[in-house]
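Pasting the structures in now, so scroll down.
Taken together, the values in this text are just the output of simple stated rules run on the coordinates, not laboratory data. Note that the coordinates shown come from a computational prediction; the quantities given were computed from them, not determined experimentally. Cβ atoms are built from the backbone, for glycine too; each structure is taken alone.
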Structure I
Amino acid sequence: MPALAWEDLSQFLRPDEFGAQISVARASGGTASFAAIFDDPFLDAQLGEYVLETSEPRLIGRAADMVGIARGDVATIDGRAYDVMTAPQGDGSGMATLRLASADGRA
């Protein structure tokens, strides 16, 4: 049975749709390039009297495209560098989330 059109996850990640073209420089050498959705939601956290206002950048893409990406790699999105903070976190559907932090320290 052929795959249904909605099963092709790359359709959601196309740069002319929701996605962006991502380049990842691996700390171990080499690069990876793939399409993913970049999300940078605002984060407002409070612990007692301390308040933190920042963002929580992340990539959502195909897990197969993110194999081998690890903490210490650097992702470039629209000319801006982000440090990779975690290995890809798969969700069981073929997609994964990659948590990032701004490489220049800006929120």
Structure II
Amino acid sequence: MEAAQTEIAREIERVHEESYGAGVSNMNVQVSDVVVVIIMDVELTKAEQTLVDAGYGDSVQESREVYQAAIEATFRAIVERATGRKVDSFASRTIMDPPWSAEIFRLAPAAS
């Protein structure tokens, strides 16, 4: 499981940096028999931070959650490669104060 956690953390961080132009920190990846949970602090882009500072944090939160849905297939592929299991469903939530994110992947039953 530790190898899967390391691979997932590395790849999720890479995707965040490439797609958002901002990184993550304090990432925690938990892999169980039924779920993969990722909790991470997210770095906001300068534009996002400007919006938050101007009172538009809800817009940044919504935008990030919509974007997570748009790149869901990429995130699923990372988890499926690392765990060798199919992802049945995915949920993502971003909190703005302080900025952090939770990514939850429900795994399909293991093949017998």
Distance in nm of label points 7 Å out along Cα→Cβ at positions 49 and 65 derived as 2.4 - corresponding label from I, II: II
Winner on Rg/Rh (Cα atoms, Kirkwood Rh) once structures I, II are ranked, highest first: I
Structures I, II, by mean count of other Cβ atoms within 10 Å over residues 41-48: label with the highest value: II
Mean count of other Cβ atoms within 10 Å over residues 57-64 from the coordinates reads 16.0; which among I, II: II
Computed -500 for helix-only ellipticity at 222 nm (-39500 (n - 2.57) for each DSSP H run of 4 or more, over all residues; to 500) - originating structure among I, II: I
Among I, II, which structure scores highest (criterion: relative contact order in percent (Cα under 8 Å, 6 or more apart)): II
